[in-house]
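Structures are listed in the sections that come next.
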Structure I
Amino acid sequence: MARKLYKIDSFIGIDQDEAENALKPAYSPDACNMDTAGGDLAVAKGYIRHIPHQIPGVGQPHRLFLFRRAGQDQPIVAAGRELYAYKNNAWILIHTFEKGLASNKLDFVQAQIDGVDYLLIASGEDPIVKYNGNSALSFGSEQGQSNKPVQYLAMYRDRLFAAGDPSYPNRLYWSQLPGSGRTIEAWGDVTDTVNVSGGHAEVGDAAGDPILGLYALSNQLLIFKKRSLYRLIGDKPGNFTIERVDADVEQAAHTALVAQGDVLYFLTAGGLCCFNGVNAGLLSDARRIHKTLAAMDASNCRGALARNKLYFTLSGPEEDMLVEYDLFRRAYMFRRGFSIGDIAAWDGRLYMVNDARYLYRFDEGDTYDGADIEAWWNTPLTDLYDKGGVKAMRSLCLRGQSQQDAALLAEVCIDGVITTHRLLLPQHPWEVLEVPLCNEGEGRTFRLAFSNEAGGRFTLTGGVELAFETWRRVE
């Protein structure tokens, strides 16, 4: 009989790429609502109301944008077919899409027209709407060839680019170059020179591969299609070049495109992808959440970047999910327990709207707007590559602290038999809590699980140490 230790030196994140037996102890095949910053394991923060007033109406909130202005910024929320702006301490109805919104996939872009800041809103069902902070107006005109019911917008090289016209699903439009009486509301030719003219081009194959999104980087405009990816390079129509990008990725929602500098990230059903300026493909650790992705829907994914963390939304048959990816630590975590309409990031903070009809500020507070946070972390089920070895748990040692005497629930599972210990962590960070394990039985496989009780908060510091004895049966 030998006495051995199973040690978790630090906690990192979720990993579903390999069989659990092959996972390092620092990873979990199933965890939720946990914060692993610094290698500790803590119950994650919740969210609080950023604005105390509820969004009016009855339509489900589904899009969120911050209209940045020289004066007061205005949060913009689409709920059902109505657009609301928050100004002067109240939500104000600024526009109603009379035909309704079948897709709920609005696109937004900020631009200047004749020196005035506007927010442009595209629906793919009506012509573009422009909002100046006071009133919403119709964008463009038939004379300017810009009254198209496009769905996707981007500002690139001082021009407005648009796509998603139902009548021309492969067509990319661009505006005239502003100046000398020209504005982005004019998309037609200019007699004097082609280089300030508006225009359009068909992108890629015409059959079965419509444009589904646009994203402008500093040196190129990316054109996402259903089955391919293109880019436009050049600074004027005379040298515009549209070329196909080498991309081994699945279809991405335009609402899931998130840039950090000139690197673009997006989540698809196949995993987290990246465009590095030349080509696009899955990240090397994309499969770490592949089991969860297989059970969820990424077709309406929303994305945001806040404080070097990527956030993406997924919808499922029973609940929504927020996927969190730490770009520095290359670590995944799931956040559950609330509905999600849309997310957006401003000034390093993540914001959210959902069915409760409030604008929330994420990663603050100890609850989900009053609802308990249910958090857990499961270690990999393992036999330590010693399938013939019988193991008997002897003690569990851990350090950490609880908030307001909250209990930590520690599960020890041996050959499928679970024993739960309700623990109160020490009051001082230098203390080690040693939990005797005498009645757990014996077996060949084991795992641990840590969770909170009734929304309580705890932090495990410096890892965990499990002592066990092992031997082989002798006939």
Structure II
Amino acid sequence: MLPYQTLLTLDRRAPTTLAQQLSTALMSLIQQGIIPAGTRLPGARTLAALLHVHRQTVAGAFEELAAQGWLELRPARAPVVSQQLPEVHAQPLASGPPHVAHRAGFAFRARSAAAEPWPTPSTQWLDDGSPDSRLAPLAALARNYRRATHHLLHPTYLGYTDPNGSRRLRQQLSQYLRATRGVPADPEHIFTTRGSIMGLYLLAQLVLEPGDTVVVADYGYRSVETIFGQCGAQLQRAGLDEQGVVVDDVAALCQRHRVRLLYLTPHHHYPTTVTLSAARRMQLLHLAEVHDFIILEDDYDFDYHYESSPILPLASADRQGRVLYVGSLSKALSPAVRLGYVVAPPDIIAALGPLRRLVDRQGDALLEEAVAELLAEGELTRHLKRARQHYQQRRDACCQLLRTELSAWLSFSVPAGGLAIWGCWRADIDLPLVVAHGRRLGLAFSDGMRHQGPTGAWGLRLGFASLTVEEMRQRMEVLKQALQACYPVAGTASMAEALI
């Protein structure tokens, strides 16, 4: 006999009657095939004794199931599950064919920046700085994930877990950040997220109030600026030069406004790739202390540097608890691996957990364990060393193509690191026109609206890391065709002709 006392759980405090609970539970077991068709159930008296309920409760449940066709009842015999079970169909709410609405029947306001059209699979794509997932240690990650599923099949990992993230991953990140960035973070200072943008969103929600002043650099990261705007913050812009954000501009803004937060991407500024100098980093830390503002440091592309050792983050020199540091492993592995982190004082970390639960109960516990193993075995460090070699070669090849093929339309500087090149279009070029022509030729790239600077000049952030040299050459040829069609330049042969 089946363990009915285990399979059938009744709650005397529930608003439904015990008979209703029992009939529903039996129906579910029959639908799942746990109680097959033709099975003889215990009699009402026997089942009542097993479940510690009155016999009439069981009899009432049997009668309801018989009325619906799930059971066959015969006098003086135990009920039997019907051989022909009733088909369960959802009842339509309205007559007539179903209708799918293609527009909302009410007014609403979109609260995010308009997204650029996503390329179709048949379209060639020039991204703005993504890693090449083909180089990532995905086999090792998959192996670690399998191990996690085999060894961690326990309610601790497969149920609700700590919203702060895997303890083991935070321990490994603590060691990794100390070794690579000089950031003195214990596990209690670390909060894991599904990518850096989630960390930036949660921190903005936590520390900003409507009317707060947030300072960003010219040519800013529009997605993050949209987050600040949703919090009701007022944006003020500081200038940007070859050494990063202009400190004198930030100081002047502090004289005119009560600045709450300064947002920086200091290692490779987004989108221009400029690196904030060490001297300016220390000056900004001093300003933050004098004017009592927060520095939100976005660790954008820190792992990719080609000319020299990177300058350490501001968080490595923060002694006042004013720097909130956000990073990501998605650029180190693959954009599909949504995993990032926040480094902050423990009281900030404690406040992020309840805030996260409003939108995302927790992270992917198994993925976090798998990535923790990548860090523990040194695989991530080895991968980044290999990737830097590939990406430096691709950067150099891309810069050479830009010099020889597109210099009539575009000027640029060679980045010291990161995954993209920043260029400026000729002043007379209408970039949306070129983009539209490129799409007709099967090439998709940014229309520059996200990268338009304070003077209105068009910028181009051209990612080189995700493409092989040959893939880059093919796309550059199409881009050149689009430019030549819209803005002809005498004496510019196609790349194919130039190679003859």
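Coordinate-derived values only; no laboratory data. Given the structure is predicted, the values throughout are model-derived calculations rather than measurements. Cβ atoms are built from the backbone, for glycine too; each structure is taken alone.
Summary table
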quantity	calculated
Computed -12500 for helix-only ellipticity at 222 nm (-39500 (n - 2.57) for each DSSP H run of 4 or more, over all residues; to 500) - originating structure among I, II	II
When distance in nm of label points 7 Å out along Cα→Cβ at positions 238 and 294 is computed for each of I, II, the largest belongs to	I
At a computed 9, 35, 33, 18, 5, 1 (P(r) over Cα pairs in 10 Å bins from 0, in percent, for residues 134-317 alone), which of I, II	I
Highest-scoring label, criterion being distance in nm of label points 7 Å out along Cα→Cβ at positions 70 and 382, among I, II	I
Value 162, calculated as volume of the Cα convex hull per residue in Å³, assigned to which of I, II	I
At a computed 4.8 (distance in nm of label points 7 Å out along Cα→Cβ at positions 150 and 414), which of I, II	II
